[in-house]
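Next up: the structures, one after another.
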Structure I
Amino acid sequence: MSIRISPSILAADFVNIERDLGRIAAADLVHVDVMDNHFVPNLTFGPQMVDRIQQVSSLPLDVHLMIDEPDRWAPGYAELGAFSVTFHAEATTEPVVLARRLRDIGARAGIALKPGTPVEPYLDLLHEFDQVLVMTVEPGFGGQSFMPETMPKLTLLRDALSRSGGDVWLQVDGGINEDTVSIAAEAGANTFVAGSSVFSSDNPELRISALREAAASVHSHRHASRS
């Protein structure tokens, strides 16, 4: 199973984003948090900034929309060329319709769940999405502590996908470091958003490699145990 590391530029130096993008070239994606100060109590940036990041990034953009009315606004981010656009289940009125529209435009469609949002209503709809993001902190701010109580949701998702055979990325976001990445990988995650643990390092590429190796080791052990 492929392991993907997606550093969050929420933890980057906003004055030197292009420089910091260059420091994470070993990553698979760059996670771009869009916040509107309504859905979450924080404000980051919108389409113009995402478009500029798209122009200077060598990595595909993994856009995470923490905004109201994603049914209205999410397609615009796909049209900018984002590789993946993830919207929140709590904010959308028609998640399947929106996911299909994003796919039609050419982006991967992701759905995100806050820590308190149950995953059960979406288990029979997994084929409609390319990614499910289980938030392991309350969305809105970086640097928070990982919430292990969210792991049962990942296990439910992993088991549902094992039964259906679907190819859906299981992503976690919040408090991911070399210790918690193993916990999330054990529960079934294969795509990991890491902000502070990467960008606070003197050597972000080394930290990315360490995260990838820690997660891969867990997946290899689980695979060997099933064999």
Structure II
Amino acid sequence: MTRAQDPRVNPSILAADFVNMQAELERISTADFVHVDVMDNHFVPNLTFGPQMVERIQATSPVPLDVHLMISDADRWAPGYAEIGAASVTFHWEATSNPVELARKIRDIGARAGVAIKPGTAAEPLFDLLDEFDQVLVMTVEPGFGGQGFMPETMPKLRALYDAARRQGSDVWLQVDGGISDRTIEQAAAAGADTFVAGSAVYGSDNVEAAITRLRELARTASLDR
């Protein structure tokens, strides 16, 4: 059994100052990854970064990239983000015709492969596939915009994934994204999350390094209650 692991905090640059991106990346040098939300204004009603911008972020970031693709036709586009050099590429279960095949392609290129599910998507179809992925992202808001409120009703789904991973002895990371702050991270950690995307909770702080440390400590303590 290898489920016990230190919590990871991945600040989302969706909450950063885009005009000063390099400086904003330097501010989170003590984070585990930088979370990069790619949106296409089709799968979700918002438009953010494309491959060229992600490639520039990759070239300047002091920490590895955790790319979250909120795009249609992930089968076509996701491998390209692994080729850019992202350490982790997460696509949506709802946006691919063959999630296992896509995850294998991403892994073959050399990146970690993650799969994300929306709040309304059931987790059960993933239970027997956990070892095909390096990470499962449980969205704790509806994808598309930062700054939304945390949805506690997603926690039973997260817990079910954690229990399935524990039964199987799986090393899959369980990530949460949406409304994560020092008021909600403990709830998510207690339900089984070990990887936390935080936007405004990090970038909205006067002391970014201290905010990252506090989130890690809160998650570590809460994980003991599992």
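What follows is calculated from the coordinates using simple rules that are stated; it is not laboratory data. As the structure is a prediction and not an experimental result, all values here were calculated from the model. Cβ atoms are built from the backbone, for glycine too; each structure is taken alone.
As an exercise: distance in nm of label points 7 Å out along Cα→Cβ at positions 27 and 171, calculated from one structure in I, II, equals 1.1. Which structure is it?
Source structure: I.
Looking at structures I, II, which one was FRET efficiency 1/(1 + (r/R0)^6) of positions 83 and 163 (r between Cβ atoms, R0 = 35 Å, to 0.05) calculated from, given that it came out as 0.50?
II
One of I, II was used to calculate mean count of other Cβ atoms within 10 Å over residues 19-26, giving 13.6; which?
The structure behind it is II.
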